[in-house]
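Novice: Just below sit the structures, each encoded as structure tokens.
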Structure I
Amino acid sequence: MNLVKTSLLSLVATFFKMLSGLVINKAISVYIGPAGLAVIGQFQNFSQVVLIAAQGAINSGVVKYTAEYGRESPKIPYLFSTALRISLVASVSVGLLLVLFSSFFSSRILDSVDYNFIFIIFGFTIILFVLNGLLLSIINGLKEIRSYIKINIIQSLYSLIFTSLLIYFFSLKGALIALATNQSIIFFITLLMIRKHEIIKWKNFTSVFDKEISKKLFAFSAMAITSAIMVPTSQFIIRDYIATTQGMDQAGYWQGVWYISTTYLLIVTTALSTYYLPRLSEITSKQELKKEILQGYKILLPIVIACGLTIYILRDFIIYLLFSDSFLPMKPLFTWQIIGDAFKISSWILAYIMLAKSMTKLFILSEITFFLSLTILSCILVSYYGTIGATYAYSISYLTYLLFSIILIKKYTREC
């Protein structure tokens with residue numbers, strides 16, 4: 001499976017993801033409105049952090065070492081068994097905390113104790129989220145892209161039906177219930193699909209806990225936890241600042257354009273996570289590494305630019321299609337968000353090398369620096385220019401990150 005085929009399969013998966021998102025966002029805009037979308041964004045950011053913690057933040061490490069060891073390696077049972085034990089301990093611990101402190105989380109994250117039951121449900125089902133994520137990471141590491149994409153398509157279709165029904169009958173509470181549970185159901189579908197798999201079978205999860213492998217996985221934990229904390233926390237602070245200074249509806253507009261950006265970039269980010277991470281983990285040759293980087297730019301960047309231009313040209317239609325008339329004020333936010341998307345993917349193609357080559361300290365430092373600068377710059381520019389200032393900050397921050405990544409990878413390829 002090469003990058004072109006992976007990108008095409010990612011395009012199919014993204015189509016279903018966008019279809020799901022289209023209907024769900026339409027339901028949210030009609031039944032809940034911009035302010036409700038902002039609340040949903042807050043819960044999504046919180047759940048991203050919680051899920052990474054519940055996974056022990058090892059899933060990227062599982063992808064890397066599954067790919068690096070290979071299907072026939074005697075280390076595979078030790079990797080799977082060690083990863084499973086870490087995932088079980090972490091998910092049960094986090095689930096217990098969610099249940100015990102449900103009222104606190106509801107009050108702090110969603111500004112009301114009325115949603116404490118959402119966190120209780122999340123706490124009881126999070127173990128299924130985690131196990132599903134672990135299985136998908138193994139499938140990804142084995143480079144079984146078709147199976148990986150197929151499961152993601154099923155998840156999108158299930159989410160479309162389940163979430164839309166809950167929003168229709170229960171409005172905002174229904175949307176939050178769906179977010180807290182939908183991947184739990186997908187776990188059983190994943191189990192059904194891999195029941196006859198030659199590598200992913202129970203006996204490969206029953207070996208002893210391997211300390212050396214756990215150390216390698218926890219090196220990835222440090223990187224994943226950093227991203228898991230910085231990305232949603234940054235968004236949380238920016239959204240909260242916009243809501244406080246510009247109004248809750250403005251925060252909903254920013255959330256809306258961020259959602260569009262995230263959704264169409266799935267074409268590329270899915271290809272990066274499913275192809276690039278395991279592929280770069282295998283490469284030891286400097287020339288081969290440079291070839292993969294160049295191929296990434298030749299294939300992925302034109303896709304991003306073409307999608308971005310299409311969305312910009314059709315932004316009025318997209319607002320009407322995905323949202324409603326009440327979201328029309330978000331139109332000016334598209335320009336710099338889409339420019340920032342191009343810088344983002346350009347930098348990510350290079351930044352994935354830090355993940356694949358376990359450049360832990362450098363990755364953590366760069367992530368913390370980047371997201372601190374994005375958050376601070378967003379708040380400053382929002383105070384001067386209004387909500388659109390957040391999109392200015394997004395573009396400037398990712399341009400800076402791209403320049404940093406170019407300097408770093410040039411140095412790395414000279415030394416390796």
Structure II
Amino acid sequence: MAGKELPRVVIVGGGFAGLACARELGGADIAVTVIDRRNHNLFQPLLYQVATAALSPGDIAEPIRKTLGRHRNVTVLLAEVTGIDLEARTVLTDRLEPVPFDHLVIATGSDYNYFGHDDWREIAPGLKTIREARAIRQRLLTAFEEAEMTADEAAQRRLLTSVVIGGGPTGVEMAGAIAELGRFMVSRDFRHIGADRLRVVLVEGGPRLLPAFPEPLAAYAARRLERLGVEIMTERMVETMSAEEVVAGGETIPAGVVVWAAGVKASAAARWLGVEGDRMGRVPVDGWLEVAGLDGIHVLGDTARLIDEATGEPLPGLAQVAKQQGRWLGRALRRRIARGERGAPFRFRDRGNAAVIGNNAAVFDFGWSRLKGRAAWFLWALVHILLLVSFEKRLLVSVQWAWRYVTRQRGTRLIDEPLPVEPQEEPAPELTEG
């Protein structure tokens with residue numbers, strides 16, 4: 001195709017879906033541009049382990065350029081998308097000239113929904129970015145250090161209380177990991193705080209934990225969390241919160257650390273495209289992951305609302321869904337651009353849904369079968385290792401998990417030092433005549 005302008009595919013988002021799509025398009029006679037506001041791909045399902053000092057950020061993140069660098073037809077741009085010009089067929093960003101496209105793929109993921117209380121985000125960070133995970137880790141470890149030094153019993157109890165809001169997989173995993181971290185640290189490394197003062201509270205607005213899982217698996221998860229010392233509060237809605245307490249269901253819980261895991265909303269893609277999203281902001285797409293009435297514009301992953309023909313329900317916001325959609329669309333675009341073939345619609349192949357509760361305990365729902373306990377934990381570990389972006393990351397995480405399994409040691413329990421404040425120079429006195 002020398003001397004001929006290549007078809008242009010622009011992918012917005014370098015997460016599971018966007019990265020999988022770009023990889024499938026690698027090496028094709030197509031000019032592919034990937035735009036992301038961050039320079040790295042992040043394995044979000046393991047962010048809770050960064051937040052609880054089990055893994056380092058570098059274990060679960062890799063620069064997008066490193067992942068796609070071998071594909072000479074793929075260009076990576078660091079910018080934040082601000083809109084889509086449908087008439088000009090260009091992507092608008094905060095720092096670049098409009099980026100033209102023939103085919104557009106939007107895979108911008110989701111964010112936590114604070115249900116109209118966006119001021120809570122600073123008090124209760126979620127688990128969507130490395131910055132948030134590091135902030136939680138910083139607060140957890142600092143709270144333990146401050147509790148060790150204070151003689152005020154009420155202050156100590158508050159500092160040793162962590163509140164996790166949301167009883168889905170992320171909330172369950174986070175609560176169990178905090179409980180295990182606290183129990184290990186107190187028994188081994190501290191001298192003036194006892195395990196009897198540790199408190200982890202898991203607050204869920206619904207009637208039970210893990211509402212997407214069968215009730216027997218949810219009940220097992222609740223029992224395992226309680227064995228770790230986690231207090232479970234169901235049918236409690238958060239009313240207010242501050243840096244030192246959470247009020248849920250009329251009860252005030254003094255807290256040193258608060259973590260949000262209570263619901264998500266899609267990105268701004270529906271607004272960019274001028275279409276009506278569902279209640280979570282997801283863009284409706286057809287079986288070819290294309291937006292109705294917008295030829296060549298596709299939406300994937302957490303941003304898309306695609307009905308699963310097998311269940312009649314929208315596909316869930318899971319890594320396996322996003323990755324399968326990205327791979328399918330990459331191959332479909334190659335066929336469509338090269339031969340004009342649309343092919344059969346996307347079909348999701350469910351590999352099962354899982355949540356880990358603690359060391360040696362997890363639940364796995366395959367739909368047709370269920371698994372819990374140690375076997376589920378090993379399967380969960382295997383699946384998550386395979387989902388990591390590269391062999392290097394799989395090896396790093398495997399070794400660290402094996403070491404932690406044998407020794408029960410936690411890894412990166414580091415507290416960042418505050419940046420020094422530069423002294424301000426006194427302004428020179430103004431000279432006046434006379």
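Novice: I have 17.5, 52 for Rg and Dmax of the Cα atoms in Å, for residues 242-305 alone, calculated from one of the structures I, II. Which structure is it?
Specialist: I
Novice: Which one of I, II has Cα Rg over 2.2 N^0.38 Å, as calculated from the coordinates, equal to 0.95?
Specialist: I
Novice: For which of I, II does helix-only ellipticity at 222 nm (-39500 (n - 2.57) for each DSSP H run of 4 or more, over all residues; to 500), calculated from the coordinates, equal -29000?
Specialist: Only one of I, II returns -29000 for helix-only ellipticity at 222 nm (-39500 (n - 2.57) for each DSSP H run of 4 or more, over all residues; to 500), namely I.
Novice: If mean count of other Cβ atoms within 10 Å over residues 106-113 comes out at 15.0 when worked out from the coordinates, which of I, II was used? Present the calculation step by step, with values, prior to reporting the outcome.
Specialist: Working: I: 15.0; II: 23.6.
Going through each structure in turn, the value belongs to I.
Novice: To continue, here is another question. Determine which structure produced the value 14.8 for mean count of other Cβ atoms within 10 Å over residues 90-97, calculated from the coordinates; the candidates are I, II.
Specialist: Comparing all candidates, it corresponds to II.
Novice: Kindly point out which one of I, II the value 24 was derived from, the read-out being relative contact order in percent (Cα under 8 Å, 6 or more apart).
Specialist: Only structure I yields this read-out.
Novice: Quick one: mean count of other Cβ atoms within 10 Å over residues 250-257 came out at 26.4 when computed from one of I, II, so which one is it?
Specialist: Attributed to the structure labelled I.
Just so you know, all these numbers are worked out from the coordinates, no wet-lab data involved. Predicted model, so just to flag it, every value in this text is computed and none were measured. Cβ atoms are built from the backbone, for glycine too; each structure is taken alone.
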